[in-house]
Structure P
Amino acid sequence: MPIKEIFPNSTVKEVVFQIRFPNLFSIESKIGELQSQIMKEFPESALLFQKKFLIADVGSASKIEDIKDLNTEPGYKIWQFKSKKDFKLNVLSDSLTITSEYHKTYNLEGGDKFRDIIKFVVDNFLKITLIPSIKRIGLRYIDECPITRKNNQTFRSYYNTTFPLRRFNLVDAEKMSFETVVKKDKYNMRYVESLKREGGKYKLILDFDGFAKDVNSGDYLEVTDKLHEIILKEYERSIKAPVYRYMRRKRGRKK
């Protein structure tokens, strides 16, 4: 059944939207204009520098100055903008990424829509840069899901898992993971399911990474909507009724 409600205790830990494009040499001259267009929603800004480092085995006889010369490759700039709602925007010369741990809904009424943030940022970016095509569009959801009892019977009552539990009992497992990349019509999705331990507690991590390549810039939102639809369907296939009950609880309420 399609999800049509906003959950107070959603399993979504992080959601990431990204576009990649050919290296834009004029990006630095356009950042100020972009900043002025998005400042109302993203008032905080910073310029970060990321340096690339080369680690190499050059042998014991090498001089220290020769080793230093290996790491002369210049770094790259990241223009970072933050909103009061914890949305984070990173702009590089070849990519734009929006990250959120605040995410409540993609497009349902009754909450701040991640789709609206994407449209607001990318529409302004495309208007300023005039990029005709996008090399890659990606939409990624990372969910941290509960494991109330670490045994096969309870786990199967919560999830339609890909884990080989007939062969490897969950009770005995310290780690377990499954990964696949599949075609969905003209789109792609990478799916990762993994068992994660934090302290003495275990969680199930569901990682959905939908992406499309070589997209006309004017079609970016339609493609993103399709990627979200694919991810949502896979998420719905992954969880069962107890997870819905868990997500409907108010945060902080005990099981």
Structure Q
Amino acid sequence: MIAFSDSYQLIQPYENFKELINKRGSVLLKETEPNYCQRFQTCETLGLTPKQILKQCSPLLSGKFNRFIDLLESLFEVGYYWKRLTETARLLEVNVPKTPNNQIHEASWFIYNLDFYWHAAYGLEERIICFLTRFKKIYKSPSPEEAKLLELWIVATKKLKTEGTKKVRDPLAHFRSQGVQGWRNDHQWEAGLIRNDPVDLIKAYDSSYLRHRQFYLDYVRMWVPQRGKALSIIFDRLCSFSLDRLESE
């Protein structure tokens, strides 16, 4: 079995930044929660199990480090949703799996993964905004350029989410599917009532998506690498920030 880290495309500047911020976090933790750190090291020396160590040490936390933990969580979420996005992009290209009685057919498999793709894209954008917002709050930078960059990235990602991904995803996820809209536009509902047509509308619905399959595949093939490049630019620039200015309070 391959490692999780080998199952999706890593963004190296993100990995580099994660290492830098973990180092800064280790320093800050010792400064803000010295009792916790001292007890933790003592418990490790005594050979306690991880569960025993947490039971002994967790009550000593004062909560002063919580904002930095929030930042770490939001950073992890960015990486996790990037993994989901790359996985859904690949699943759109995968042949339909075999199921008992062929219960999953080509159209339903494609629609499921397309919806999953839009969910992952929207989720990634939300996580990027969350991380950058939290970072901005605890990063005490005297540099107007750095503050301007952070705000620019936040505004740009919000615009992409609302004017790009949301406009495409919402009709599919919350209102009516592309298949439904097509039947309405072509007045197939009225015609079906006149004919009293017993056609399998679910099958017709699903099949309508396949007519647009190449368009969606071309879009995803183009957009996922572009999103990776954008993230690479952001985290490459963040690696040059002075993370000593990150504060836990």
Structure R
Amino acid sequence: MLYRCARQNAYYMAGTPHSNPNQQGRLDSTITAEQGRVMEDVSVRILAKRDIVVVNRQKELPADFPMTGHIDGEIDGTTIGFEHKHPGRYDFIRLLKYPFEEAVPGYVLQTVSYGAALGWTDTLFVMLAQDASGIRGEAAVNRHAKNPERRWAELGPNPKVFIKQLDLTSFYKTTWPKLAKRARELSGAGTAPGTIRREFDPEVRNRNNEPVFPCSHCEWYDKCKQDGEGTIWVTPV
């Protein structure tokens, strides 16, 4: 959660009641999240076929760590974490088009936090696409793009499974200190999350006069507008 809006994080950590429990797309995203949890077992079985065993599934982070959470698992006999993801078409195609850290920065920030807590040197990601047929169709079109630099599909990527092992060691020197500071600052917000400066503007509208992402999906949208801009800055990531 740390990569999301600081105000949103503060509301969540304080247990603030939702002012917009059915905000745009929430029903869809709730069902998709349940699909992702079911698909995690499939990711584990994919690795098992390669004789890679996942242990410590849903292990909780240490109580004295500056944030809470449960990991997807760890690779048996190693210092490598395991992370399962179930991305939609947009995020999965980003994985095929861009360097990993640029494509899914939120995934990276999350696993750096987990790795710092548990002493990981790497994380092994297994991504199972929600919409393989849609990705296959876009890849077929992309192979005929006039500009060769835009042909991300030329290498014939698998439209369903993406596996990546990420070395975490450099992130512990650059990214983790900021993440830890951000977590401590948010923890100090206590019962006054509305004092945290928000990092996005809920007043921004699209051409249809509708809120734009990510505010459009925030379950505290009205509460955030009511609380105003906020006065306490939190370390950005």
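Just so it is clear, none of the values below were taken in a lab; they were calculated from the coordinates. The model shown is predicted, which means the values in this text are computed figures rather than measured ones. Cβ atoms are built from the backbone, for glycine too; each structure is taken alone.
Ranked by distance in nm of label points 7 Å out along Cα→Cβ at positions 147 and 195, which of P, Q, R sits at the highest value?
Working: P: 0.5; Q: 6.6; R: 4.9.
Max of distance in nm of label points 7 Å out along Cα→Cβ at positions 147 and 195: Q.
A value of 3.9 was computed for distance in nm of label points 7 Å out along Cα→Cβ at positions 75 and 107; which of P, Q, R is the source structure?
Working: P: 3.9; Q: 4.7; R: 1.5.
Label of the originating structure: P.
Out of P, Q, R, choose the structure whose coordinates give semi-axes √(5λ) of the Cα gyration tensor in Å, for residues 99-162 alone equal to 37, 15, 9 when calculated. Don't skip to the end; give the middle numbers.
On the way: P: 37, 15, 9; Q: 41, 11, 6; R: 30, 13, 9.
The correct label is P.
Where does the value -12000 come from, among P, Q, R, when helix-only ellipticity at 222 nm (-39500 (n - 2.57) for each DSSP H run of 4 or more, over all residues; to 500) is the thing being computed? Provide the component values of the computation, followed by the final result.
On the way: P: -8500; Q: -23500; R: -12000.
Structure of origin is R.
The value 1.10 for Cα Rg over 2.2 N^0.38 Å was derived from one model only; which of P, Q, R is it? Display every interim value, and only then the final one.
Numbers: P: 1.19; Q: 1.35; R: 1.10.
That value comes from structure R.
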